[in-house]
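What follows are several structures.
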Structure 1
Amino acid sequence: MVKEKSCGIIVFDNDKVLLIKHNGGHTSFPKGHVEPGETYEETAFRETKEETGIEAKIISEKFFVNTYAPKENHMKDVLLFVGVRKGGELKPQLEEVSVCGFYSIEEANKKLTFDIDKEYLIQAYDIYKKISG
């Protein structure tokens, strides 16, 4: 059994959330594989910056974990932190991402491909609102 881990950040900026559309067609949050020697947080920061050009800051100890089997004999854990934009300019990593941008919660809920991401968005937005006032 092959086990994989990916990490990312649900990034908020002025009540909008950062989404990416993968070249494969689905829309989600920026995330990617953990490299040897990286912490989960380091992976989340790196992948967010690589895929979108955005620098983020994690604002909560709470994170979400989705475990699923992408193919036979593979198990994948995706860890998503809650964060805010701290800098950078939107620039999709064209090798993997066709579009990236900040969207209202309502728009994002319509664009997200997977129901689990829609659930995480609502929970993450609640955390963001409590922390940011």
Structure 2
Amino acid sequence: MDEIIKIIAIGLISLVIIIILKQYKPEFTIYISIIAGLLLIYLVINRLEGIISLLKAISNKSGINNQFLELLLKITGIAFLTEFAINICKDAGETAIASKIEIGCKVVIVSMSIPIFSNLLEIITKLI
């Protein structure tokens, strides 16, 4: 519960600073947005480490290939970081750059997913 309050507080304080700063120095609002985003990511890193540890423990018990788990975690991380970058670009009014980042990262995610798809197709082929 304590972390939720910190997350909400950082978000609301950042919002107030951005609203006030927008009147005087609108070019600095993007910096506040980036700093707030980085602070929020820093706050949830510990939770992410716990989730990753739990997933690895489940993977080890179930006999699932750890390479696939690591790949899925990397893909998830890429998706989160991409969303962060896209929102920063949109906040700065650069929707064209945001869309290019989105397309580029989707291509990277699809290319990283190929080993999972190929393994899945092998399993399906063996079942048929």
Note: FRET efficiency 1/(1 + (r/R0)^6) of positions 47 and 95 (r between Cβ atoms, R0 = 35 Å, to 0.05) at 1.00, derived from one of structures 1, 2, originates from structure 1
Structure responsible for 19.5, with mean count of other Cβ atoms within 10 Å over residues 15-22 calculated and labels 1, 2 on offer:
1
If distance in nm of label points 7 Å out along Cα→Cβ at positions 55 and 79 computes to 0.9, which of 1, 2 did it come from?
2
Compare relative contact order in percent (Cα under 8 Å, 6 or more apart) across structures 1, 2 and report the one with the greatest value.
1
Suppose you compute Rg/Rh (Cα atoms, Kirkwood Rh) for every structure in 1, 2: which one lands on 1.11?
2
Upon calculation of helix-only ellipticity at 222 nm (-39500 (n - 2.57) for each DSSP H run of 4 or more, over all residues; to 500) from the atomic coordinates, which of the structures 1, 2 produces -9000?
1
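Only the coordinates and a few stated rules stand behind these numbers; no lab work does. Worth saying up front: this structure is predicted, and the values here are computed from it rather than measured. Cβ atoms are built from the backbone, for glycine too; each structure is taken alone.
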